[in-house]
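Have a look at these structures, which come just after this line.
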Structure 1
Amino acid sequence: MSKAVCPGSFDPMTLGHLDIFRRAARLFDSLVITVVVNPNKRGMFTIDERVALIEENVADLPGVTVESWTGLLVDYARTVGAVAIVKGLRNSTDFDYEQPMASMNAHLTEVDTVFLVTDPKYAFVSSSLVKEVAKLGGDIAELIPDNVARSLATKLA
């Protein structure tokens with residue numbers, strides 16, 4: 001049985017993330033969406049809120065679970081028996097950032113990184129940009145799931 005982890009901060013989750021989750025779920029028997037905790041960053045949403053928002057959006061996907069992790073991702077992947085780490089790429093800048101990490105992860109373990117190219121309609125979407133536009137009153141409805149939009153509006157109120 002093939003298992004993969006799909007890590008990120010997901011603060012907040014976007015429709016681009018959801019697209020990657022759905023596509024990765026078709027490629028692996030089991031997918032663990034992993035909200036990675038960075039103790040040096042304070043997110044808009046708590047880790048538990050992010051996990052809950054993602055869970056609500058992937059509830060219809062068989063074999064998909066959502067967890068959080070603090071520490072080296074490859075340690076987590078090894079702990080859960082994952083054979084791959086799934087990362088979405090929007091552009092060459094993402095690739096340039098992700099490729100050295102993928103090489104380091106392969107060096108540390110036998111866990112491969114699988115890159116999925118983002119659907120072009122989401123190639124410009126990032127969590128940071130969504131938060132910035134939302135804070136300034138812009139329309140982000142077509143960029144994030146409805147439950148995330150409601151939660152974001154509550155945070156900004």
Structure 2
Amino acid sequence: MRVLDGDSLLLRIEGQGVRGVRIAGIDAPEKGQPFADVARRALLAKLDDREIRVEVVKTDFFQRLVGRVFVEGRDAGLAQLHAGLAWHFKRYDADLAPAQRRHYAQAERQARLRGLGLWRDPAPVPPWEHRAQARRSRAGEPGATIDPRTPR
């Protein structure tokens with residue numbers, strides 16, 4: 001097992017070899033964003049040397065398995081939200097059951113209210129906006145800017 005960032009990992013799956021796994025329902029800071037490494041290390045600490053179970057929902061465009069990841073019966077995505085190390089990724093809410101959506105939204109809301117993790121920042125940039133900004137910059141679009149809080 002190798003944790004790539006705060007919401008994705010590589011797992012050796014019996015009969016399938018090594019597969020990318022994206023945790024459903026959350027989006028953690030991207031490399032180079034504040035709290036990206038903190039989120040990655042926190043996920044690694046939760047998963048390292050433990051039996052991992054993935055409830056696969058789908059395979060994404062990049063051929064990664066997308067699903068809820070469990071360690072010792074605990075939802076790793078929900079834990080990332082509780083710690084303030086990810087956003088509830090509402091764009092893909094269909095990947096979660098209605099009760100899970102409510103739990104994920106509540107966990108994010110509580111972390112925000114408590115100022116945990118990335119919510120210490122008064123205006124954290126969601127990873128989907130960071131990715132869009134990076135795409136615009138690579139395409140050379142006028143008006144593309146880099147968040148000054150993001151180290152290069």
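Rule-based calculations on the coordinates, nothing more; no lab input. These numbers come from a predicted model, not from an experiment. Cβ atoms are built from the backbone, for glycine too; each structure is taken alone.
Remarks
- Identity of the structure behind 123 (criterion: volume of the Cα convex hull per residue in Å³, calculated), options 1, 2: 2
- Which entry (1, 2) yields the derived value -13500 for helix-only ellipticity at 222 nm (-39500 (n - 2.57) for each DSSP H run of 4 or more, over all residues; to 500): 1
- Among 1, 2, which structure scores highest (criterion: mean count of other Cβ atoms within 10 Å over residues 14-21): 1
- With relative contact order in percent (Cα under 8 Å, 6 or more apart) derived as 29, matching label from 1, 2: 1
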